[in-house]
Structure 1
Amino acid sequence: MDAAMILNKIQKIWTLSMICLVVGLVTSTALALDPMGPPVAGLAEGQVKVGIDYSHSSMDLELGDGTWVEQLDGVLFDTGEAVPFTLKDFKAYRTYAGIGYGASDRLEAFVRVGGTEARFGDSVWQDQEEFDSSTDFAVGGGLKATFYDDGALQVGGLIQGSWAQYNGTLFAPQWLAADRVEIDLTEVQIAVGAAYTWAERFSIYGGPFLHFVSGDFDDTFSAVDATTGGLLTSNYVWEIDEDSVFGGYFGAQLELTDRCVFNIEYQRTAAADAVGLSLMFKN
């Protein structure tokens, strides 16, 4: 068996493994870091790509600067400051459809639109409660630039951002009714790094990155007031900040055909980790 046949078999095995991994992740209950891909421009000037991106992430979020407001039968009853806390293990997954454009051989722009879901448990009230969101809207975009290109080795950077909203219920079996929860998240990732062509149609990439998160967490619930018998509605609102902003990531890119590319990557900070998958088609 010659080297070409061996390489062809390895490529087929890799492709089959990646397809199985994608199917397994998408069809399972998944764990909000977005896929970054190689930190260099991947399109020639005027070239267009379309694709699907998927991310599976878990992170801790710092909730602070909170306030609460209580209304009794629709009339202001009391207000105060809400205690800050860490929302542990916020699990989210996102699926995007995206399009990219090569503004030049060294600069690429892209946008994404898709859906997202999230869940977490036992962090807000520490009463064995669980949060499940509906499938909600997410949108993102960014830029990639190549600073150095020496054939097999490229060095560059990227900046990307996204916004997502999560609406759902927070409920524990011993509660009479569920809380209504709304979460808005804005994220920015800034990375520098390198991509290296390891073998024909196969390259590796990665580097350090910064991850910033901001947003709002809104929790509303109602109960019968024991003293007056009226309906007491409480609304708690916190601001969201990421617990850690510095991290690193690495990934691999496989050219399935001359116009079809598959990426898989892992991202990690002290408070978050994620797996990202991308399948792209170039013109």
Structure 2
Amino acid sequence: MTFTAILRSTAPAGLLAVLAAGALSAPASAQLGPVGETLQFGAQIKVELLTLKGALKGVEADFEADLKTMKADVIAGTLEPAQAHEDLFNRLDQLFTEEAAAVKTFSDTIQGFASDHLQNMVVLPNAFVVGDGGLIDDAVHGAALLVHTYTAKAYVKVHAFNKKLQQLTHYDLVVDRRPQLVDPITPTDDAGSPSPAANSPLRIDILLAGSDKQAPSDGRVCLAGTADPVNGTDLEVTLTMPGQAPVVLPATVDNTTHRWQVQSDATLPEGNYAVTVAQGDVAISDSIGMQ
């Protein structure tokens, strides 16, 4: 049984109410003891997961509203298909940026709470051991489930938008994505030596290609992802279609969000492309196609 389950099944209702009410207050008191510290931390996680859920719900709702406006403009004929492709890509990148910021706030807060509790205890309870199926793992898994849920909801709207765009204009979008990640949580009992900040992995998380199915060589590939600027702020993205010359696109890592993005010209032959993203000596691969 996980510590979350223990918290729900064994803690007196009155104690849970008191702990939940004080979950966002000052660090836990040294008088609580290991059991009290663990119970209060579990209550704090529940509060922060609700806060994260509200933040992600708001981000997804804003995205849906903007997509409805774009859809209406396509129907009215005031938004050209190629521009709709570009606008959708930029709005998706904004969605991922805002989601990542909300998740980072959650991770930083939980890590801070956990470290505060550990400084009040002599032993290290299982609930605070990363990877042992305790409260830290519950928090990470809960956050990952929430961000997946609201990202998936957003992409349902994206696929519906793509269907309407193709019906009205013959412009077809190929939409692919990779799961959003939750930063690792590494609490410490050393107040003078906080845990190092998590590195941002080099990855692609948005792949959006498109073209007019009735026109040749008007394809466009849009890619976005993450990288750590400590490894260099310059990236090189290469698109390779067999039998064609590689297309090399420069990208820059944002120092604040640790995100990057590229958009090719709308002149690519339709087909499947190998994608390589290089940051210095490190490179990753993916693929995307269009009709």
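Since every read-out is calculated from the coordinates, none of them should be taken as a lab result. Only a predicted model underlies this, so the values are computations on that prediction, with no experimental measurement involved. Cβ atoms are built from the backbone, for glycine too; each structure is taken alone.
Identify the structure, out of 1, 2, from whose coordinates helix-only ellipticity at 222 nm (-39500 (n - 2.57) for each DSSP H run of 4 or more, over all residues; to 500) was calculated to give -3000.
1
Computing Rg and Dmax of the Cα atoms in Å, for residues 169-256 alone gives 18.7, 64 for which of 1, 2?
The value was obtained from structure 2.
To test your reading of the models, identify which of 1, 2 gives 27.1 for mean count of other Cβ atoms within 10 Å over residues 33-40 when calculated.
That value comes from structure 1.
Here FRET efficiency 1/(1 + (r/R0)^6) of positions 65 and 97 (r between Cβ atoms, R0 = 41 Å, to 0.05) has been calculated and equals 1.00, so which of 1, 2 was it run on? Write down the numbers at each step before the final one.
Values: 1: 0.70; 2: 1.00.
The read-out was computed on structure 2.
Comparing 1, 2, where is distance in nm of label points 7 Å out along Cα→Cβ at positions 185 and 201 highest?
Details: 1: 3.5; 2: 1.9.
When distance in nm of label points 7 Å out along Cα→Cβ at positions 185 and 201 is computed for each of 1, 2, structure 1 gives the biggest number.
Ranked on distance in nm of label points 7 Å out along Cα→Cβ at positions 137 and 217, which label among 1, 2 comes first with the largest value?
Working: 1: 2.4; 2: 5.6.
Evaluating distance in nm of label points 7 Å out along Cα→Cβ at positions 137 and 217 on every structure, the highest lands on 2.
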